[in-house]
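Input: structures, listed below.
A short reminder: the numbers here are calculations on the coordinates, not readings from a lab. Just so you know, these numbers come straight off a predicted model, no measurement behind them. Cβ atoms are built from the backbone, for glycine too; each structure is taken alone.
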Structure P
Amino acid sequence: MTLEKILVGDDQIYFARRNFPFIPNAEVEFVANPDELIRKALSGEYSTIVTDLNYTEHGEEGYRVLEALKDVSSRKILWTGNAYDQGVKDTGQSLGAEVLDKDEIGTLVGQVVNKAPLKQDGKVLIYVSGDGPIVKALEKTTGLFFDREQVAVSSNLKGELATGHYGLVIDTSTMMPGERRVHGTVAHDMKYITLNEVPRVVTVHKVGTVVADIAKIVEAYLNK
């Protein structure tokens, strides 16, 4: 089996290393500045190139990276906290990149493992780790705001994704203490799920604001 080589550029290199989970049959290399990223990426050795947008406070060097790599056939991903800014999204896509938020690491895992495109539409799955009262509580709460035909709550990640119905997964496992808290259960389990299209995977982290955070994410997704 061919080893996937992934090159990640981010000035916050500790953050990047900490947030990338293990990806089977992949070697991930991290660099901290855009010039080194460009130099390495031009070698053609990498199947996926991930770049931050801002290596300095207002630099937007990620655009320069993408411009320099426009003739490189690798899959290119702009990984930024401003992914939901329409201007950032449009510019990144015009430069040949898919645009992901820093909290969407599970999306990247699914893309690399499945070599599949992002799903552009579909329902929303709110993933809860384990059955229990939190599932029923979230079902009741989200049912007050959203159509149950559009938004589902479930702990059966593999079964739900197998339907191919979901364009967005919200992972609530990152609210819980434990070794997977940083990147979430979904990012971990996406390595073992076969998909033809990869949904976006977003994480939520604060128990006290989880309902408001989920509502904001769902509303932005459904109204895009």
Structure Q
Amino acid sequence: MANTKIDAIVFDLGGVLIEMVSGWEHAHRLANLREISINSLPANFHQKRKLLADDHQRGAIDLRTWSSEISNASESIYTPENAVDILKTWIIKEFEGVEKIIEHLKSIGIPTMGFSNTNTFHWDLLGIKDNNFSSFPVLELLDEIHGSHQIKQIKPNYESFQAFEEITNLSKKKILFFDNEIENIASARQYGWYARHIHVNKEPADQIKASLIQHRILSRA
């Protein structure tokens, strides 16, 4: 066992292990919706969209309801089909180097888990539902993966960390957590986890490795 006080390491998926789009406008461009101008959307569209995303990730609404409500929020500038096309582009690829890190952590006996704010549609695209990880092999290495839509709670709410601990039997354990959203990191730290922010402008694998060295989980060699 490595020289560490950490009992388990928990990774957000998007922005940490898996590259995602930078936001709605990026996904819109990737969906090739050239006939629709982002600038033509209602002023309150993005506010409504974020609330709908929370409901979708909490499992409170399904894909059909989400896409229909996105269309309504856009005042029919988007069709429900357009909304689904945008959601399809959200996941890009696995980050380089992360698979090797998880393999090493497994070799020294440290449990690794995934904890993501996500929805059933992206869950399926990642291959988690069917255990088909051909496009994202790093996910197959994780001991467990849990999504917000399953536990009905989203980060950064305290209840999400509590629900995660309950489902993984990690209550009162020392957890090291990686996430790309600073508000999730702040909340996790207040909850009692060790938490490290993964910055978007640096390679995630390099940042993860540096943190693991600082926690004396990995050596510098």
Output -10000 (helix-only ellipticity at 222 nm (-39500 (n - 2.57) for each DSSP H run of 4 or more, over all residues; to 500), calculated) maps, among P, Q, to structure P
Work out the source of 0.60 here, i.e. which of P, Q gives that when FRET efficiency 1/(1 + (r/R0)^6) of positions 15 and 127 (r between Cβ atoms, R0 = 25 Å, to 0.05) is computed. P
Given a value of 33, 18, 15 for semi-axes √(5λ) of the Cα gyration tensor in Å, point me to the structure among P, Q it was derived from. Q
Where does the value 18 come from, among P, Q, when relative contact order in percent (Cα under 8 Å, 6 or more apart) is the thing being computed? P
